[in-house]
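The following blocks contain the structures, represented as structure tokens.
Each value in this text was obtained by applying a stated rule to the coordinates, not by laboratory testing. These numbers were taken from a predicted model, which means no experiment stands behind them. Cβ atoms are built from the backbone, for glycine too; each structure is taken alone.
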Structure 1
Amino acid sequence: MAKFFNYTFLVICTVGFLAVSVDVPISWTSPNYVKLYSNDSSINPLPNPITVSEDGWIGSLVTIGAIIGPIPAPYICSKFGRKNALLASALPLITSFYMLAFAKNVYTIYVARTLGGMSLGAGYALLPIYVGEVAEDYNRGMLSQAINVFWSIGNFIVYSTGPFMSYKAFNLMIAMLPTIFFFLFLLLAPESPYYLVAENKMEKAAKSLMLLRSKDKDAVQEELVFIKDQLNDHKENGGLADLFADDIVRKAFIICLLLVFSQEMCGFSALFFYMQLIFQASGSQLSDDISSLIISVIILTSSFISPFTVDRFGRRTLIVVSCFGMCFSLAALGIFFYLLEYTSISTEPLYWLPITSLVCFIFFFNFGMSVPWTVTAEMLPGHVKETATTIITSTSWIVAFLLTLFFNDITSIMGMGQTFWCFGLYCFVAGIMVFLFVPETKGKSFSEIQDILRYGGMFHFRSKKYVSEKSKGVEKY
């Protein structure tokens, strides 16, 4: 335990302030939509309540920013370093929250939401890279999954404080989070040793490792040589063409893309953006504020599961269980709204079902659907990781943009119950596809993962057996 709580842990906690901050724009709309729709000038900072069309743009513009945010990330990472890239990613977010706090018209909110989205997209692309490069082998999986805990803390803060604070006070409070990150990270965090070695700044790389590991210069020489050997395999960062030039890289990229794509297609962003309005539509006997508070507690507590189970039960197992759990949660939520909208059956005895379904959905989402980012870090070769992560992140936010922009339209055409059933159906299909086609990466070296992708065949539930037999010199596939 003492080994774990070294300077690296302090750096990860500092990074956590940014991780907490970048996820706030996702759930920001839930408590603030209610205020922006209000006719009470003491609640609504705008001169008039927002319209349904403005509602859609406020929700979806953050995803437009998130599509743009990751695009310059590879260049900034390679040219100026991981530390400077993370510092730069915090600036739009700081600006966004202060603009929101003092907004007097909807157009200011539009610009602020776009800026916040840029930091959101950049953060999702950059945080796993930095954490993976400063962590050690024995705790890399746990620390990578710890990012999900910080993301959940951001949502917890929004749902637990947003409904009970004024619009201006809430935005000023959350503006402090990225501001604190900026100054702490600037003063305390070292540059990634991988970047410094790549730039042939060996003395600075050694100092970075000495600080991170709390060791002297001689003690970090072995890790320094290991990093240099890894980078020598691919001296230059690969571009878009490199993602498709090699069968193994192409296969890994497609798998990672589909995994992260599934995070959005399960309805995560739509449900989080419209959480409080969903409670209102359900006519639940629980107040919207209390429902949001319950949800915030579940978001936070369930986020602690995957860091401690991902190395025990495996990545694929967690994702499959997550998909099927979300499927049943969304099916139950869909049943409630179908009864409410299309039948004369009273839903009053089922007042507990919407919040119970959403609690289960969030639990299962945190149980396994944060793991695709860990799989992406493990499966993609280093020379294409920055480019691939940028494309994957931007693509996932394109899907989030479309879902949030047209969520109201979809529910008005199909009905809210049928919309949730569509999300649930996708979760069911995704669970089957992950079981059949995604290899298990738990406890495997990079070369073993590459062997699975190269020789494991179409159905990766056999890959563990294959690697075992291959190691004995037996190849059956």
Structure 2
Amino acid sequence: MLDTHRVSRSFPSISLPSFGDGSPVEVALITQLGIGAGDQLLRDAGRRQAAHPAFVDELDEPSARLGGMHLAHDDASSLYSFSVGRQGHPFHRHAGPRMFTAIAGSGGAQLRFSTASDVQLQRDPAAFVHALRCVDIPPDCLFTVRFGSGTWHQFVSRHPRHPALFALSCHANERSGALTAEQRARIDADSADIPTLTEVLPPALMQLLAQTDLARLPVVSLSLQSPARSALAGLCARTRDLVGPLRVLLARLRPAHGYVGRRAADYPVQAQPDPPADSLLRQALAEDPGHQDYTTLTLPPHSAPHRSASAMLETVLEGFVLNPPPSVGRLMALRNVLVAPLQLRTSPLGCPVSSLLSGDRTTLFAGRFPVHAQRVDAADRSAEVLLGADDRHLRFRSCVRVQCLDDGRVQVSLGTRVQTHNAFGRMYMAGINGVHRRHISPALLRMAVAHALAPELVQVTTPSDTALA
């Protein structure tokens, strides 16, 4: 073949006109990543994709639905990830148009498109081959692809040792195109996935394709650093071919983990000498408690999401379970190890609120949280629950209280009383008294209130979630 090239000072791109009457196929290179980075990224992203709840592995195209439709807001778009491995995937098409951003593996990728219409194929099946065009993507490249409804396409790796690509695909309108009744039903139920929206090549066209010498098809080669078939491009490709597997090997030394962090306003907390006179904690363990603390956090006006004290209290209690302070969790893990040989009570939650994970369903607040007692005033401006548990060395009771003040402020309080049974209990409380007052209670309260102010930011599932069912 006669090779030619032209210089592009922007993104190297190509727009392939449709062989039928559809939209063109548009491909553009964006940038080239570090040597061997494509293979490493494809491995890491592929592992995370496989762990996604909506992961599907069919048609040699593992995929996951990352974001579904919001039809109540007239939004029929969806977001998917998909990957193509070393062997590529079969020719197929979709009813609707597609546009995606992808990264090629360290061997590069070839994109194959046939834009022959159904009318043309019925008249002459060979139109499928006549309309075939290929686009070569260099190794370790970020690129974009856009094509119209019904475009047959196949993506393969240009080197058998490397995966082809990993992509993020936006379906702008899941309901568009000539969908089958089954596909439309899946879409309307918001349960579609890439395989159910895919039509593979009919056997007759597959047989025709098997008889075709793909090496003689017209090919457009996009590149960034040098012409695609130059000596420099060849040297670069060989280098990336060697380094890609090495980067993958090194990447296996670390787990493919990710983290979701959140930052909340740090409202000050105040330690009070005694609980209020009308607090449920006043009636609990009234006989000379060996330990007592009461911590209050005050929210400024208009910062609380609820005007109802009981509703606010419910989300605060949920926050104790779903948004515990990591430092308190580590302290509890250490404490559990130390007291396990003594057959004492253990819990993953900080002791003041650990009874929220109790299996006792005798008395529930808001139909979900086990409590010893609860009280909500007639105007729902004050709500309080009493928590606690009994152990061999001590008994403890804790109160969680929400008060909506007349000036718009909201006070959230956590108080604890402890009554020891023996010398070990007194020694235990003496050892944890300082850290309990200065860190555990304030930290538990801050994190629970942070959850109450923005519960939507906590989207992870924890083992303790089952206690809320």
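Determine which structure produced the value 1.07 for Rg/Rh (Cα atoms, Kirkwood Rh), for residues 64-271 alone, calculated from the coordinates; the candidates are 1, 2.
Considering all the candidates, the number was obtained from 2.
Work out mean count of other Cβ atoms within 10 Å over residues 16-23 for each of structures 1, 2, then name the structure with the largest result.
1
When mean count of other Cβ atoms within 10 Å over residues 72-79 is calculated for each of the structures 1, 2, which structure yields the highest value?
1
Can you say which of 1, 2 returns 15 when relative contact order in percent (Cα under 8 Å, 6 or more apart) is computed?
Corresponding structure: 2.
Supply the structure label, taken from 1, 2, corresponding to mean count of other Cβ atoms within 10 Å over residues 104-111 with the calculated value 15.0.
Attributed to the structure labelled 1.
To test your reading of the models, identify which of 1, 2 gives -25000 for helix-only ellipticity at 222 nm (-39500 (n - 2.57) for each DSSP H run of 4 or more, over all residues; to 500) when calculated.
The read-out comes from structure 1.
Work out which structure the value 22.7, 76 belongs to, where Rg and Dmax of the Cα atoms in Å was derived from one of 1, 2.
Checking each candidate, the match is 1.
Computing percent of Cα pairs over 24 Å apart, for residues 160-303 alone gives 64 for which of 1, 2?
1
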